[in-house]
1. Thinking of P, Q, which structure, once FRET efficiency 1/(1 + (r/R0)^6) of positions 38 and 70 (r between Cβ atoms, R0 = 35 Å, to 0.05) is computed, gives back 0.15?
2. Given a value of 10.0 for mean count of other Cβ atoms within 10 Å over residues 22-29, calculated from one of P, Q, which structure does it belong to?
3. For percent of Cα pairs over 19 Å apart, the calculated result is 48, so let me know which of P, Q that is.
4. Have a look at P, Q and say which one yields -30000 for helix-only ellipticity at 222 nm (-39500 (n - 2.57) for each DSSP H run of 4 or more, over all residues; to 500), as calculated.
5. For relative contact order in percent (Cα under 8 Å, 6 or more apart), which of the structures P, Q scores highest?
6. One of P, Q was used to compute FRET efficiency 1/(1 + (r/R0)^6) of positions 30 and 78 (r between Cβ atoms, R0 = 30 Å, to 0.05), and the answer was 0.90. Which one was it?
Structure P
Amino acid sequence: MGPIGAVLILLIIFGSLTAVILGIVMLTNKNKERMAIISKGADPLLFKDEYMRYSNLPLVIGIFLIGIAIGIVAGNLLYYNVNAFQNEAASYFFSILFFGGVSLMLAAYIDRRKKKSGK
């Protein structure tokens with residue numbers, strides 16, 4: 001491993017440590033702020049919206065990963081069976097981006113329908 005690899009490993013280690021420390025500090029400060037606001041008489045339900053914003057995150061991630069998997073299969077089919085692309089990497093790249101985008105649009109549509117129906 002050359003000097004560039006060593007520098008990259010050090011950057012990854014220190015970046016990860018910094019992210020963990022900042023995450024812990026942010027969570028403890030957020031908790032202290034909430035406790036102070038609640039002790040002054042504010043309604044604890046004010047913070048409910050913040051948690052509800054990420055309620056459909058597993059749905060979005062799942063649909064996105066399914067879209068990527070379909071993109072990989074479609075890229076393989078486009079390159080080996082249909083011969084639509086001259087370059088193997090281009091067929092995979094195009095298919096993964098296309099089906100990943102379609103899957104995110106599908107997830108947004110499902111999320112919007114869920115919110116309209118009130119679930």
Structure Q
Amino acid sequence: MRRHGESLSKAIYLGVAASCLGSLALLILATVLVALGMSEAVFTKSFPVIQYLAAVWGGTISGKKAQRRGYLAGGSAGLLWCLLLYFLSSLVGTVSLGDWLGKMSACLLLGALGGIFGVNQGQK
């Protein structure tokens with residue numbers, strides 16, 4: 001059997017790792033902007049945007065590594081990324097699953113879109 005690209009599970013794990021690194025970089029940037037004088041309200045409103053951008057980035061990396069079925073690799077990476085955030089948030093305080101269902105579906109869709117983009121980007 002001929003292998004085409006990375007295995008799907010490896011591509012998904014690389015996508016989740018890319019989401020973590022991308023989110024960390026954006027959070028550091030937001031922290032620096034708050035330290036330079038921006039309002040903290042901007043920081044709290046930018047957290048969901050950072051989460052969604054990280055899901056797209058992770059989906060793109062997953063799709064590029066998988067080289068096929070980018071929607072599956074990217075969507076899985078986006079969903080795992082959101083579940084990781086939900087788990088970490090539940091350790092810190094009380095979190096409602098109902099509030100996170102919308103975020104999980106958005107991360108799933110954005111990750112799948114990123115995966116589709118990543119597959120097409122990797123074919124060049």
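1. Numbers: P: 0.15; Q: 0.45.
The read-out comes from structure P.
2. Values: P: 10.0; Q: 15.0.
The correct label is P.
3. Values: P: 71; Q: 48.
Here the read-out was taken from Q.
4. Derived from the structure labelled Q.
5. Numbers: P: 22; Q: 34.
The maximum falls on structure Q.
6. Details: P: 0.05; Q: 0.90.
Corresponding structure: Q.
Quick note: the coordinates plus some simple rules give every number you see, no bench work behind them. Everything numeric here is computed off the predicted structure, so don't read it as measured data. Cβ atoms are built from the backbone, for glycine too; each structure is taken alone.
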